[in-house]
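> Structures for review follow.
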Structure I
Amino acid sequence: MTSPRVGVAFSRGLGPSEIVEGVRLAESLGYESAWVAEGHAGDQFAILAACATATTRIRLGTAISSVFVRSAPTLAMAAATLDELSDGRFILGLGTSHREQVEPEHGVPFDRPTARLRDTVAIVRGLLAEGVVWHRGETVTIERFELWFPPRRPRIAVYVAALFPKMLEICGEIADGALLTWPTLEAPRRAAEHVARGAERAGRSAETIDVASLVPCVIADTRREALEQMRPSVAFYAGFFPRYKRLLAESGFPDVAAAIASAWEAGDHDGAVRRVPDALIDAVAIAGTAEQCRERLARYREAGLPLPIISPRVTGPGARRAAVDAIRACAPVPS
């Protein structure tokens, strides 16, 4: 008997110890992997270190680490540390993040993000493989950095966050996996096509490159309740992040995405939430009863998504219970 691949991701609403508890539960239910975001929700590497010592099988990843807020050698050291603590279960998920976060929240210029991503992946790869790295890239120069302990593995899987064709093709060139988010049912096929183009340019086999996606998820007693709980999350992403506004527009909702963003920019956040239609939620997320969410997850697999990663959208005093409900409802069932 084999279980379908499924992961779980944690981004906000839970404290660090609650995330560790959730990862332990996911492992017991047969999840393949658990992923931790950062943002404002705690240090992802510290949380994953605790997860590593509390589990034995489940793979552990960052979704994602920004290439702007940590130096490339620091990212490589953190990856090597987590890989050792987890006995080789770590995945380094990298991304450029967003100007709207990097500059005002971290005081770091958001300059040439694609080039910085390439430089960072090259530095991480080199340091783990050789134990020392020199690098003169387009955005990052490292005169010499030596790792003072031998990595458990000379190569760790690197997944790259990608939403649009250019970055998906870069995934095909340099990454072990692509990480999508807010996916339509058409997104996996389109992503695979662009990953394959990048892989071909680099002389790589596209079959060796994974395609995974965070799938925002809310499970409730009724579909209406689940939709209402998901609506603010969609409004925030469409309203605050221009890149996600574009993603949702290109998912078939250009006028809706523009209306949400317009209300958000005017300071009418409640109005932005009201402008999120059920059809948009249904197109890019999982929201409903436990049975409805399992059916939607199955549809993503049927659409060719190799690794769906449920991302429970939980807030408030009931966040822990809601996360547990989502993890239990979407657990892989052996076939």
Structure II
Amino acid sequence: MTRRLVQALVALALLPAAALAVPRTPEPRVHPRDAAPVPTYVRKIESAIVGLKVRARANATSSARLGVHRFASGVVFDPRGYAVTVSYVLMDAVEIEAFRRDGRTVSARLTGFDVDSGLGVVKLDGEGWTAAAVGQSGDIAVGTLTGTVGVDEDNDLIHITGAVQSVRRFSASWEYMLERAFIVSPASPQWGGSALVNDRGEVVAIGSLRLGEPPYTNMFIPLERFLPVKDEIIASGRVQSRTPRPWLGLYTSADRDGITVNGFSPIGPAAQAGFQRGDRIVGVNGVDVKSQEEFYEALWKNRAGEVIKVSVQRDNRVVVIPVQSMDRHRALTGPRP
């Protein structure tokens, strides 16, 4: 009896081990390399990101360069449904659709532009909009860790973790210059209108351009110029508190030899003023200029509507060309045929 009792007790003791040894269907596991956790900064701003599908007027000047059908991200900055994005996407818009993160589509309409910074505002239809938290873009410095958050044309969220490579003055061919721009790497495949956020998930800049050759960088427009004037744009469609800059409608390139005229806007005054492609700009109102930045600085010391005398070097001689400048905002938003 004693031997049998001992054998029974041993068998009972082994039962849990036997039960654990029974084969089970393994639970699915995600390989670490396939895991795609959404960073905290993305979760904080995701509800404020929209996709903007824009149809522009077919015969518009901007459509010849950017196409009739355009897409960009937008960032809701006001719970009433106002969102900011890059202005070039909105130029000559006749129809705007906004894609919410829940997949719903709503109509939107153009509110206005800040032509100096290159940002535009749209009003989204409907209610229940969540505004993004806004940070201090003045605190951004080289090496600051950032996230770029936007959406693609399928309304899929695109986010890239990166860092600020430089904070510098940025000039471009279309009479455009920022005193401070953020150059960020790595570049996002969906840069236009995307939000640049800090490590707290606060928006500090809006994506504008992709620069250079692979691996690309992105240029972002800091919100420090936009936030003080956003209410003006909502109220009147433009920035009223700044004196309008004179605009000529010149396209230029710059290298170590100076500034070269490459083309003209068909709606700008320079097109009929007597410039020729290949002209080298050497002065503005008698002031010598040697770089694109100096050209813009000298040009913008004047007022829109004034006659600007631009000196160009052509065939080993200097030609002075007077141009009746324009208010760029009125030129870009005025009535069109």
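> Of structures I, II, which gives 56, 22, 17 when semi-axes √(5λ) of the Cα gyration tensor in Å is computed from the coordinates?
II
> Ok, one more. Given that helix-only ellipticity at 222 nm (-39500 (n - 2.57) for each DSSP H run of 4 or more, over all residues; to 500), derived from a single structure, equals -4500, which label among I, II identifies that structure?
Values: I: -15000; II: -4500.
Working through the options, I get structure II.
> Continuing with this model, one more query. So Rg and Dmax of the Cα atoms in Å, for residues 69-124 alone, computed for just one structure, reads 12.7, 37; which one of I, II is that? Write out the running numbers ahead of the final one.
Working: I: 12.7, 37; II: 10.7, 34.
Computing Rg and Dmax of the Cα atoms in Å, for residues 69-124 alone on every structure in I, II gives 12.7, 37 only for I.
> Who wins on distance in nm of label points 7 Å out along Cα→Cβ at positions 53 and 149 among I, II, i.e. which is largest? Mind dumping the intermediate values first?
On the way: I: 1.2; II: 2.4.
Largest one: structure II.
> Once distance in nm of label points 7 Å out along Cα→Cβ at positions 61 and 93 is calculated for every structure in I, II, which label goes with the largest value?
Max of distance in nm of label points 7 Å out along Cα→Cβ at positions 61 and 93: II.
> So if we calculate relative contact order in percent (Cα under 8 Å, 6 or more apart) for every structure here (I, II), which label has the highest result?
I
> Out of I, II, which structure matches -0.42, -0.73 when log10 I(q)/I(0) by the Debye sum over Cα atoms at q = 0.17, 0.23 Å⁻¹, for residues 245-284 alone is calculated?
Working: I: -0.38, -0.67; II: -0.42, -0.73.
The correct label is II.
> FRET efficiency 1/(1 + (r/R0)^6) of positions 261 and 301 (r between Cβ atoms, R0 = 35 Å, to 0.05) was computed and gave 0.95; which structure, I, II, did it come from?
Source structure: II.
Bear in mind that the values in this text are calculations on the coordinates, not laboratory data. Fair warning: this is a prediction, and the values are worked out from it, not measured in the lab. Cβ atoms are built from the backbone, for glycine too; each structure is taken alone.
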